[in-house]
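The next part holds the structures, each set out as structure tokens.
Read-outs: derived from the displayed coordinates by stated rules, not from any lab. Here the structure is a predicted model, which is why all the values come from computation and not from measurement. Cβ atoms are built from the backbone, for glycine too; each structure is taken alone.
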Structure I
Amino acid sequence: MRIALGLAYDGTGSAGWQTQSGGHALQDQLEASLTQLAGHAVATVCAGRTDAGVHALAQVVHFDTSAQRPLTAWVRGANARLSDRLRVQWAQPVNDQFHARFSARSRSYRYLLHVAPVMNPMWAGRAGWVFRPLDLAAMQSASLSLLGEHDFSAFRSSQCQARSPVRNISRLEVRARGEFVEFMVTANAFLHHMVRNLVGTLVQVGLGRKPPEWVGQVLAARDRSLAAATFSPAGLYLVGVDYGPQAGLPSTGPFDPLTLDN
């Protein structure tokens, strides 16, 4: 039987999703819990491998098992063995063709940026921070050049293992929400550090250090050294994974980290 799980986690201080030799990653924690519950070794596949310090409100994984358990056991039983910062939200049987990564049509991330002279300690680890005001209109104008299908080599990490740097961004919104500026990005898939590199580059425009047209020039140059430094992981949330209605899954977002609503 193949089971899909919906996960939420606070990535503050975490080693990231992907399994590590020391067994400290979020994937290691989940698989250890599921292995005890199933009575056999369990391996999981996720929709998106989030980095150290990155959060998720709508991570989706799948695993195969021969164990017969009620769906509530895959939720409550797994959570009983997990830290308070990692929680299974729901469990759903799926057909053998479902794949948490390859069946996804798109993924959505939100980045929360706290804009204030002093960082609110309640958001430490959960939001990025700049102490200078940002030009929202300039960032919105700059973001338009990133929409659509492009080679995003200028915004990928040097450790990125993706075979192709081409991705299709269908949504990129920059908006003010009280003391926050929120970046909402949806694409078919993302490169390593791609969202954080995009945010860092747009922030340079917002601070007035670069004009809006600079972002399009960086994109066209396909040179990582021309873009801004990778922004903090603290404000990044995986908030949605779209599988389409045929998957029959409970809600997979996109969620709002400021309200936890869709």
Structure II
Amino acid sequence: MESIDCHAHVFARALSFVSERRYTVDYDATEAQYLDHLARNGIGRGVLVQPSFLGTDNGFMVENLRRHPRKLRGIAVVEPGVSAGVLDQLAADGVVGIRLNLIGRALPDWRDPAWRALLDAVAARDWQIEIHCEAINLKRVVPAILDAGVKVVVDHFGRPDPELGVDDAGFRYLLSLAGSGRVWVKLSGAYRNGSQGERIAMAATPLLRESFGLQRLVWGSDWPHTMFEQRTGYDDTVRQLHRWLPDEHERRIVMSETPAKLFGWNDEGPGAR
């Protein structure tokens, strides 16, 4: 079974960026570069996550999914009110979920009929919702998603407060969600958790493993590490995982078995669908 990188981005500087972006890239992150990183590290498949600065225009990501249907899956960004036709086309192109990047943004108002309709549409397609928010906000975001019968994937160790680390009440709440059986956590982007990010990752990984089991943990490179390009690289993120999970068998579960099920790859061959 092939290894899977569950979190990466592709984009081009010539694309139109949304006005409310937190960051402006001045370089291209191409599918050729990404696939080269995968090949050099013995990783067979990857999941492309729509970058926040491209908003809901998933076109560039989808082009890449169409070119590599056996190697790539996608996580899109959509607005409440998106049509069923758009969602169906995204699914046909290899999208298996949507992302809510809530860093610096208002949290969803789940009382809004448009949001409730979106949750129903995601549930009907057996998709996942990936959550990127500060750990302290997870309690205000996740319950409604679970109540709608939708799978939840929490990005970047749950983004605990850099000062509190694993003592963050939000991170402790994340651990409590393990019993639902429908929450996964990404071991990824440790550098997004402050200057002590690696220390936090080393402390968080055994707690997550104990609570969720390896069957609810996945790994992502977060390539090309936007905002942190000068601090890390693809190979560094692979070495990090070896530190977090030094046991080869455990890494195989987190990098292959768990994500193959979560992202819709099966045993009929690489990326069959």
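Starting from the value 13.9: which structure in I, II was mean projected area of the Cα convex hull in nm² calculated from? Source structure for this number: I. A value of -5000 for helix-only ellipticity at 222 nm (-39500 (n - 2.57) for each DSSP H run of 4 or more, over all residues; to 500), calculated from one of I, II, originates in structure I. In terms of relative contact order in percent (Cα under 8 Å, 6 or more apart), which of structures I, II is highest? Ranking I, II on relative contact order in percent (Cα under 8 Å, 6 or more apart), first place is I. Can you say which of I, II returns 23.4 when mean count of other Cβ atoms within 10 Å over residues 185-192 is computed? Attributed to the structure labelled II.
Of the structures labelled I, II, one was used to calculate distance in nm of label points 7 Å out along Cα→Cβ at positions 9 and 105, giving 2.7. Name it. Of the structures listed, the value fits I.
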